[in-house]
1. Who wins on distance in nm of label points 7 Å out along Cα→Cβ at positions 73 and 137 among P, Q, i.e. which is largest?
2. Check the numbers for relative contact order in percent (Cα under 8 Å, 6 or more apart) across P, Q and tell me which is largest.
3. With mean projected area of the Cα convex hull in nm² coming out at 9.8, pick the structure among P, Q it was computed from.
4. One of P, Q was used to compute FRET efficiency 1/(1 + (r/R0)^6) of positions 17 and 57 (r between Cβ atoms, R0 = 35 Å, to 0.05), and the answer was 0.55. Which one was it?
5. Determine which structure produced the value -24000 for helix-only ellipticity at 222 nm (-39500 (n - 2.57) for each DSSP H run of 4 or more, over all residues; to 500), calculated from the coordinates; the candidates are P, Q.
6. Assign the value 2.5, calculated as distance in nm of label points 7 Å out along Cα→Cβ at positions 9 and 25, to the correct structure from P, Q.
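Nothing in this text is a laboratory measurement; each read-out follows from the coordinates by a stated rule. No experiment lies behind these values; they were computed from the predicted model shown. Cβ atoms are built from the backbone, for glycine too; each structure is taken alone.
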Structure P
Amino acid sequence: MGSSGPGPGPSPLTARLAADHGEIDGLIHQATEAFGRGSPGEAHATLDRLWMRLAVHIRAEHRVLFPALSEVRPDLRASLGLLRADHDGFMATLAGAVKALEGLPQDLESARAALEAVRKRLAPHNRLEEERIYPAAGTLPPALQVDLLEAVSRELAALPARYTR
């Protein structure tokens, strides 16, 4: 399931997107640690970085993967719609958390609660993507998989300038 070609394991596209989930999970962990230290400035910077990084991941899925799958796998359209709704929720919740830590007074507890809400919902969301959506991409024609991997990789690499600072 989800593999392409003769080798076992996930397709390169599945592996790339799942690895990106891992990187985002790492940023969630960093943000959680910053809140644990009671450092609003560090928490703000880490949440902003998480928000940007998740936005890039979502953009890759919305621009590249989801349209390709929706076209050839109409049976996935309902799941893709649920994932899109989750994405909207994640971005709105994280944007609110970032804003809660801007200026004075900073609302550390509200931002921490928002991060926790995203973390809890992201786990089943990512499971659905990794167990159902990404493997479906691994069943597409090999040439299309290569094109999708290249397009997803370009999207993931297109980070805002402030992210690299």
Structure Q
Amino acid sequence: MSQRYVMPYPELKAILTDVGTEELAHLEMVSTIVYQLTRNLTPEQIKEGGFQDYFINHTTGIFPADANGMPFSAMTIDVAGDPITDLHEDLAAEQKARTTYDNILRFAEDPDVRDPIKFLRQREVVHYQRFGEALRIITDHLDSKNFYALNPAFDNTKKK
């Protein structure tokens, strides 16, 4: 969502707002799944599952982290201030998320986990398509001679 400020066209800002808002809902869904799976664990189950270090700091509260235990950080959301760079970053992030969901589906057997993860995976594919659409909108506005030497958010010679 923070990338939308430098997007030079309203339709790009709208795409980033829509996808960013939906990504917050994804966080909510994944957090709900994790909470439902862990809320009633016994200390023995926590230890068997290898979650004792997490439990010591967070009990069964939701503290967003990756599978290695690396906490979520705003540093994972890159903003270069260049719409082309930012959209490529977004495309890559959507593919990484899709891969993560694919990997979860390889291990999860519970339909109450699999079904929402399959939904989230489908949404990542849609987001990838939306960012591809946004990239096309940007490139359609560029002068082909300046395609790689122009930041449309900064070097726009046509003032609005």
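1. Q
2. Going through P, Q one by one, relative contact order in percent (Cα under 8 Å, 6 or more apart) is largest in P.
3. Structure of origin is P.
4. Q
5. Structure of origin is P.
6. Derived from Q, not from the others.
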